[in-house]
Structure P
Amino acid sequence: MEITTAHGPLRAPCYIPDATRGFVRSVDASDLEAVGIPGLMINAYHLMTRPGIRVVQRLGGLHAFAGWSGPIVTDSGGFQVFSLIRENPKHGQIRDHEVIFRPPDGRDKLVLTPEKVVQTQFRLGADVMVALDDCTGPEAPPDEQRRAVDRTVAWAKRAREEWQRQLAQRRSEGPPPILVAPVQGGNDAGLRRECAQALLDAGLTAFGFGGWPLDEEGALQLEMFALLHELLPATAPLFALGVGKPEHLVAITALGRPAVFDCSLPTRDARHHRLYSFRHALPDGPLTAGPGFYEKLYILDKKHATADEPISPSCDALCCRRYGRGYLHHLFRCEDPLALRLASLHNLRFYSQLCEHLREHGASPG
């Protein structure tokens, strides 16, 4: 599936890293291009707090600000805001028409509405914008999941109306930004079905997996993804928000609906010395779902100190093209920033290679 944007296509399945505050830690835009990253996921809420939307506008918009020429997806920030409020009510209130948020750092309170979130993302110049939704965790009780679905649908309608107003006012050339409506409902299939149908009836055409994609035991909610695959039109883009484990990318692709995946896992693992490698050469055919096709290597293990082979023979990123495990082990032991850059590029290239294979060959259930 190819998702057309004003800054180029997103060819699903694909992975885009979380550049939460406008950057991916320890690497720059040219690094990301070199390892095949097609787009970025940036958090609109965090940019509202620092450096501020006006600053980004004065610097030419989000693409100029971040030095990134490809597609940019902006998240509303609802996931972070709702998580903090539900963790501690002193951080704000979730109301039917708006969200009052009091940041933990003591900054002035912030009022979020579906309209304001869309306006902000237009001002940033996003190619894909995620509507504000009421994000719940899998442990939330049924009555809370019910309210979250009702709010999410009502807010998506308001977001779409504001999106249409902004399009009419701006009359810009090229493909318009895409509005993504998250589908809520937790692990309740009935609520997920109801939410998806209500969003379709409201005229939404692109969707996200709302809420936490893992259940309380940490397993992927694959049945809920399968439900969305069944309910949504074949041409409807799906953004698997927050889905990141390699085996989860394969499992969701095996359902038959290519998705756009985003998460911070590969770069976070890189900073914590965990590097990915395919166990064997990728097959000339569909990849079977399950964790057996790759492994994680802990680069600080003593055995790597004198190893001259690359992290992975199938990796063509800078780390493996030029350096051996022993050198990367040494860089991490010395706490040199180069270790973070090389390791991050390696893990990001692993993900882009995985998605390249999935686009060409697909995946099959385990």
Structure Q
Amino acid sequence: MSYARDVIAGIAGYVPGEQPGDKPFIKLNTNENPYPPAAGLGEVLRSFPYERLRLYSEPSARMVREAASAVYGIAAEQILCGNGSDDLLTIALRTFVDQGGTLAYTEPSYSLYPVLADLQGAIRRPVPLDEHFELPENASELAGAAKLFLLARPNAPTGNSFPIERVERLCRAFSGVVWIDEAYADFAEDHCLSLVAKYPNVVVSRTFSKSYSLAGLRLGLAFAPLALIQEMEKVKDSYNVDMLTQYLGKAALEAHALMLANAERIKATRQWTMEQLEALGCRVLPSQANFLFVRPVRPAAEVFAVLREHGYLVRFFNLPRISEFIRVTIGRQEDMAGFIACMAQINR
């Protein structure tokens, strides 16, 4: 017997990437940054006035919003902070999609999107990417009467980034809110922040988990027209970003240049790894993220298992259209050299 709501009892829920226990692994499965965050965050931790934890955090995370405004050139009032971008996505569903309403999202994409639809009691409306994993030109038509369209750019797990002109076409044609999930934007050639000022129905979200090396912190940002921010503020938990996270998020934004430098290192290693995998006969999709989507020579499930035996964790999705691929996070250069050596052995 289940005491849960029928919709909860009937779904599997989101499955996060494996976090290993005692056995040492080279983790290339959850798109974490291999480099540490800015050293200034350590000073914040050492000097943090712990006695202040008896107080509630500032509800709007004002210090983070002001620091983000200085970095990204968008007014602080048009920025919403969340407990990671997943929190912001949940806020989006609760704000814009009624129970029984419709959520549109690209497929294949971030596997949390359909779970969020189920949790809200909403109807799923997946919009299939084309044979090259590109956004179809008629995406708005395929989304139907959905109230919210979730679009990851660069896309996960494929890593490609849809042409911005096609994204703009969607923003113009779609009658609901277009949420552009830019978790990997700092590893890409361009981004969509300018669309926030051009369209009243556009939200762009970012996370500190990837490029800022702060997956363990849980902090995300949403940039949107003020009218959308005001509606989402009604829905968010009162104190959804804790005090310590606010101090650390501000320090991370103030070290923006270091983040960009680390992103460039990862992009260089990404290019090297792609070339090595292609030399081994693998198909590698062009990536604008901090990972590669790879179709190996041998079956993907088999390659995943052998890599794990040799101490390398990658991600395998046993799902339609992508079960022939593995997703490989870009680690340090020495990590990727070891991974390539292991892949060469597997190909023998």
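No lab work stands behind these numbers, since they all come straight from the coordinates. Computed from a predicted model, the values in this text were never measured in an experiment. Cβ atoms are built from the backbone, for glycine too; each structure is taken alone.
A few notes on this one:
- Value 44, 36, 24, calculated as Cα extents along the principal axes in Å, for residues 49-192 alone, assigned to which of P, Q: P
- When P(r) over Cα pairs in 10 Å bins from 0, in percent, for residues 129-328 alone is computed across structures P, Q, the figure 8, 28, 27, 20, 13, 4, 0 traces back to P.
- Comparison across structures P, Q (criterion: relative contact order in percent (Cα under 8 Å, 6 or more apart)) gives the highest value for Q.
- Which of P, Q leads on FRET efficiency 1/(1 + (r/R0)^6) of positions 225 and 337 (r between Cβ atoms, R0 = 35 Å, to 0.05), largest value: P
- Per mean count of other Cβ atoms within 10 Å over residues 257-264, the highest-valued of structures P, Q: P
- Answer label among P, Q for the case where mean count of other Cβ atoms within 10 Å over residues 169-176, calculated from the coordinates, equals 10.5: P
- Set P, Q, criterion distance in nm of label points 7 Å out along Cα→Cβ at positions 89 and 313: the highest-scoring structure is P.
- Source structure (of P, Q) for distance in nm of label points 7 Å out along Cα→Cβ at positions 17 and 305, computed value 2.9: P
- Origin of the derived value 0.70 (FRET efficiency 1/(1 + (r/R0)^6) of positions 57 and 121 (r between Cβ atoms, R0 = 35 Å, to 0.05); candidates P, Q): Q
- Here mean count of other Cβ atoms within 10 Å over residues 41-48 was derived from just one of the structures P, Q, and that gives 22.1; the source is P.
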